[in-house]
Structure 1
Amino acid sequence: MVREKAVVVGTTSWGTTLALILARRGMKVHLLARTEDEANKLNSKRENSSLLPGIKLPIRIQATASREEAFSEANVAVLAIPAQTMRKNVQWIKDYLSSSLIIISAAKGIEINTGKRMSQVIAEEISPALSNRICVLSGPNIAKEIARGLHAVTVIAAQDNSIMKNAQRMVTAPHFYVFTNSDVIGVELGGALKNIIALGVGIIEGMGYGDNIKAACITRGITEITSLGIALGANPLTFSGLSGLGDIIVTCSSTLSRNHYVGVELGHGRPLQEITSSIPYVVEGISTTKAAYNLSRKVGVEMPITSLMYRVLFDNLSIREASKELLEYPYRYEVGIGDHI
């Protein structure tokens with residue numbers, strides 16, 4: 001029996017974790033690094049010491065900077081890279097994508113300049129003949145927990161049912177369970193937009209406003225995320241699933257959530273630049289806030305929390321003034337999902 005092979009593009013904490021998941025189910029995995037030096041360090045130390053210290057990489061995982069080596073005989077390619085570098089990375093690897101390869105986007109974000117989802121970005125850069133092989137993966141997935149072997153659940157979405165089912169089979173591993181969903185738009189938007197709400201909930205927590213208002217922010221956040229999703233063609237039910245409500249719960253509550261952490265620190269009064277320069281990873285919610293704000297204005301959907309977060313992050317609105325505006329937002333009938341708030 002020939003062992004299946006995977007290539008994971010991106011040595012991020014999530015990319016390394018997904019490599020671990022694939023290795024645990026018996027696949028040979030190449031972790032594609034940007035430089036030979038980075039690949040050599042991963043192979044010699046047998047861990048991603050800067051992002052997942054103490055988590056040993058099994059022998060099935062080998063890092064490489066060679067695209068030819070990484071993609072040779074691969075059955076599945078997982079793209080676990082920051083959203084704003086997705087296009088550049090796909091351009092870097094597109095000549096190595098075969099017609100039999102399943103492509104899984106594990107990035108949670110929206111491209112700022114275009115407002116495109118990651119599957120759209122990938123489709124624009126690869127051969128049109130491969131576009132039906134694109135899947136997206138999203139859900140309540142904290143990388144450090146999964147890397148330690150704790151149980152987790154996720155969802156894979158694709159337009160092609162057979163591709164989706166095959167991707168589900170490949171990614172399902174011990175302690176990592178995979179559901180499927182045909183709503184690619186909703187799954188991607190849920191995974192990206194929840195980071196905005198996590199920033200807001202973190203700010204509320206950092207300012208000491210209590211659990212009641214945090215719950216209100218999460219609930220109203222789900223409503224505005226769903227409203228934007230409907231306007232962009234998503235199924236509203238998707239946002240009550242794993243990539244919506246599930247991901248919002250964990251991202252807004254876990255101390256391991258980077259977006260929640262940044263929000264808390266903002267609530268404590270630290271400047272954004274100081275916070276982001278002190279951490280070794282990308283905080284997707286910051287760029288996603290700008291992308292979602294622009295999208296909401298384009299399609300005419302009112303998103304009060306997103307708008308306030310945009311002004312805090314990009315227009316120098318003070319945290320105090322933002323919280324005051326949020327709490328004094330005009331009272332309305334609690335509209336149903338799809339009424340655009």
Structure 2
Amino acid sequence: MPNKDTYQISFAILIAILFFCFFINISLGSVSIPFKDIFNSLIGNATEQETWQHIIRNYRLPKAITAIIVGSGLGVSGLLMQTLFRNPLAGPFVLGISSGASLGVALIILGSSIFGGILGLLFISKWGIVIAASLGSFLVLLAVLAVSLKLRDTMAILIIGLMFASITAAIVSVLSYFGSAEQLQQYIFWGFGSLGNLSWEDVIVLFTIYTIGILLAISATKSLNTLLLGENYSTSLGLNIKKSRFIIIISTSLLAGTITAFTGPIAFIGLAIPHITRQVFNTSNHKILLPAVFLLGAIVMLVCDSISQLPNSDYTLPINAITSLVGAPVVIWLLVKKRKMIF
């Protein structure tokens with residue numbers, strides 16, 4: 001078992017890597033900007049060209065911050081779900097939150113074929129899609145919470161979450177069948193995920209809700225460690241299972257639901273980052289895992305976004321494809337090397 005000094009060194013290294021990846025991410029794009037001007041822009045000094053200042057401050061900086069929020073938020077919510085359900089395949093979207101968001105967006109984009117174009121004319125805009133995705137996630141959350149208050153078995157909640165996801169996926173399939181080619185393309189593009197469409201106002205709203213979710217996750221650290229012992233033993237230790245479950249589900253929903261609403265569904269990060277962190281840090285203590293998942297999730301998301309940008313090119317690859325292509329082999333290699341999961 002690593003000692004305290006080893007963890008401190010590991011966290012110091014991760015923080016240094018995070019700053020490095022953050023700077024590299026900002027330096028990449030279709031417009032080549034010298035490192036000196038990037039640094040000057042970040043510290044508030046003038047750059048050689050005024051357009052460079054605009055690109056860095058109004059496009060690249062919000063996108064890099066969004067990548068940190070998305071990576072850390074999905075990583076933490078994935079850790080919460082895997083611990084709550086004691087299931088290595090659980091992720092932040094296991095409760096049907098992502099499916100609810102997808103249904104909300106599908107109703108706006110694809111529903112105009114059924115509802116005579118009224119929904120499309122009124123709501124197809126950036127904020128219309130964000131609100132639709134948020135409402136879809138919120139309604140699924142309410143349904144899951146209503147069920148969770150009546151059930152004692154946590155695994156039953158997992159199964160019900162999967163059933164809600166199946167129901168919403170079926171409705172989306174029906175809407176897709178009636179949608180036009182243009183509508184289907186717009187919906188598919190939303191499903192690719194994107195970090196680059198957020199303004200500073202969007203980032204502030206996202207960060208505010210994200211902060212609430214992270215604070216709730218931190219407040220549940222002791223409960224998460226106790227849940228590792230099993231629900232029956234946790235109850236004998238005085239843990240209020242229903243209250244702890246409620247806080248964990250709310251935290252996950254705020255993080256995963258809001259991130260999906262603003263950036264679209266992002267694959268891999270929430271499922272894999274907790275596994276990578278457990279293998280690297282060799283611990284199941286959430287006082288170590290939570291900050292480690294936060295840092296590793298942010299780093300991996302910045303790396304994936306940097307790869308997706310295709311330096312010196314006008315094209316940007318779908319972020320969902322990059323997160324899976326880059327991350328899945330790493331997880332496979334770690335699990336084969338360690339030959340066991342730490343839970």
Structure 3
Amino acid sequence: MISNKLYLENLGQISKLDYDWNFFQNKTILVAGARGLIGSYFIDEIMYLNKIKNLNCTIIAIGRNKNSLENRFKEYLNYSTFKIYEMDINNKIKLNDTIDFIIDGASNTHPLAYSTDPVGTIITNVIGLYNLLNLAVDKKIKKFIFLSSVEIYGENLNNIDAYKETDLGYIDCNTLRAGYPESKRLGEALCQAYIEKYDLDISIARISRVYGPTLLKEDSKALSQFLNKAINDEDIILKSEGKQFFSYTYVGDVVSAILLIISKGKNGEAYNIADEQSNILLKDLAQLIAESVGKKVIFELPNEIERKGYSTATKAILDGSKLKELGFVPLIHIEEGIQRTIKIMKEK
């Protein structure tokens with residue numbers, strides 16, 4: 001991945017931002033969910049910054065499959081600033097390393113996982129977070145970042161144009177699909193409890209729908225399926241009328257936002273991560289991707305397992321003005337982001 005010219009260009013864009021990069025000098029960052037869409041890009045970005053800015057920032061990448069981690073990050077295995085630990089965060093975590101920052105990006109994050117592993121979805125978002133917070137207390141870390149989701153806002157009852165951090169929509173908690181948003185909501189409450197009881201410094205990143213070249217093949221989100229079809233030069237399958245109106249953000253911009261929240265985010269605050277220039281109807285997004293590879297959109301009904309994992313939300317637009325006040329500027333908007341993603345994934 002890091003040998004791809006366009007991907008390296010993406011990493012370089014972030015490095016040119018007017019951030020306080022010295023803040024990360026000689027620090028150690030633990031990334032839970034290291035192989036995921038966001039975690040893997042974040043690690044590549046830090047390793048790139050180490051190279052061009054001499055940060056000497058150490059990454060501790062943790063996940064449940066060591067072989068998978070080693071395969072994804074094989075370029076870094078001999079680096080003194082990179083460590084891999086195989087572990088399940090749902091079990092008590094013991095590490096001897098000094099840690100400055102923790103990023104909790106470990107979670108089931110797509111519909112098929114919600115429907116086939118509903119208990120694991122909830123447990124990881126709550127017990128896994130609990131274990132990471134206890135590690136943070138033990139290590140007396142400087143900053144903890146909990147990666148939350150647009151889904152905590154629930155279903156828009158057409159009374160909110162764009163969710164601000166103080167808004168809240170409707171969630172029917174007595175459903176299988178509620179496991180993900182409700183456990184993310186509980187995760188945020190758990191963070192507040194640790195701030196109060198243990199004086200931890202925690203900020204919450206509420207992330208819009210994310211896409212980019214680090215997405216995993218097993219990701220069953222609609223956009224991810226569209227992109228996987230595109231890189232295989234297949235027609236795009238849309239399993240609804242496509243009237244859902246959502247915020248999307250390129251993964252590089254999400255990582256840029258997380259870096260900013262680590263250095264400037266206020267304790268206890270939640271920040272929406274969104275690109276207002278990338279708000280789009282699902283059917284228009286499908287058409288955009290189809291046209292980019294010379295294919296067409298095919299409408300198809302979802303199967304029963306897929307349907308159980310689908311969100312019922314029809315409008316989920318995030319107001320990102322609070323994060324912009326910290327200095328966040330999205331660099332790659334939806335059309336360019338889709339083109340870059342397809343090109344990098346095809347080459348990969």
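Bear in mind these aren't lab numbers, they're just calculated from the coordinates by the rules spelled out. Just so it is clear, the structure is predicted and the values come from calculations on it, not from any experiment. Cβ atoms are built from the backbone, for glycine too; each structure is taken alone.
As an exercise: P(r) over Cα pairs in 10 Å bins from 0, in percent, for residues 76-131 alone, calculated from one structure in 1, 2, 3, equals 19, 43, 27, 11. Which structure is it? Computing P(r) over Cα pairs in 10 Å bins from 0, in percent, for residues 76-131 alone on every structure in 1, 2, 3 gives 19, 43, 27, 11 only for 3.
Tell me which of 1, 2, 3 gives -14500 when you compute helix-only ellipticity at 222 nm (-39500 (n - 2.57) for each DSSP H run of 4 or more, over all residues; to 500). This figure was derived from 1. Out of 1, 2, 3, choose the structure whose coordinates give distance in nm of label points 7 Å out along Cα→Cβ at positions 260 and 324 equal to 1.0 when calculated. This value belongs to structure 3. Taking relative contact order in percent (Cα under 8 Å, 6 or more apart) as the criterion, the largest value within structures 1, 2, 3 is that of 2.
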